[in-house]
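The data blocks that follow each hold one structure.
Throughout, read-outs are computed from the coordinates displayed, never taken from laboratory work. Small disclaimer: the values here were computed from a predicted structure and weren't measured. Cβ atoms are built from the backbone, for glycine too; each structure is taken alone.
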Structure P
Amino acid sequence: MTRNVGAVDRAARVVIGLALLAYALKLGMPETGWNWVGWFGLIPLVTALAGVCPLYSVVGLSTCPRR
């Protein structure tokens, strides 16, 4: 697959993904009953590491600079 996630987008996805995972694992955050939502943080982490976002592909969007 062609990469469609640029450097700034990847960095933001890593930060957001790690923050959500910290919420899921209750690292410095209280138990709320909604902590399971934090597991959705795996999605931005995986897309950042792969450099490909399936949703961007469907919509035809890319944050990668043109070569």
Structure Q
Amino acid sequence: MTLSSGIDVLVHFARKLESYLEGIVFSAQHRLDTSVPESMNNRINVIKRMAYGYRDTAYSFLKIR
């Protein structure tokens, strides 16, 4: 329908999206929540900031685990 509209800009946009169609449909069907990994990354960064200056890297990794 979009490709047969005759509007050049719209046809160009639709052709660019064709290669991404599978990913777009997958994203719409399976909503993934990234809040847990984001909060874990934030917590690790906080621990790293708190451990700045420690000479014992093994202790820092122990705190992260």
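For Cα extents along the principal axes in Å, the calculated result is 46, 20, 14, so let me know which of P, Q that is. Considering all the candidates, the number was obtained from P.
I have 0.35 for FRET efficiency 1/(1 + (r/R0)^6) of positions 30 and 54 (r between Cβ atoms, R0 = 30 Å, to 0.05), calculated from one of the structures P, Q. Which structure is it?
The correct label is P.
Each of P, Q could give mean count of other Cβ atoms within 10 Å over residues 6-13, but the derived value 14.9 comes from P. When helix-only ellipticity at 222 nm (-39500 (n - 2.57) for each DSSP H run of 4 or more, over all residues; to 500) is computed for each of P, Q, the one that comes out at -15000 is P.
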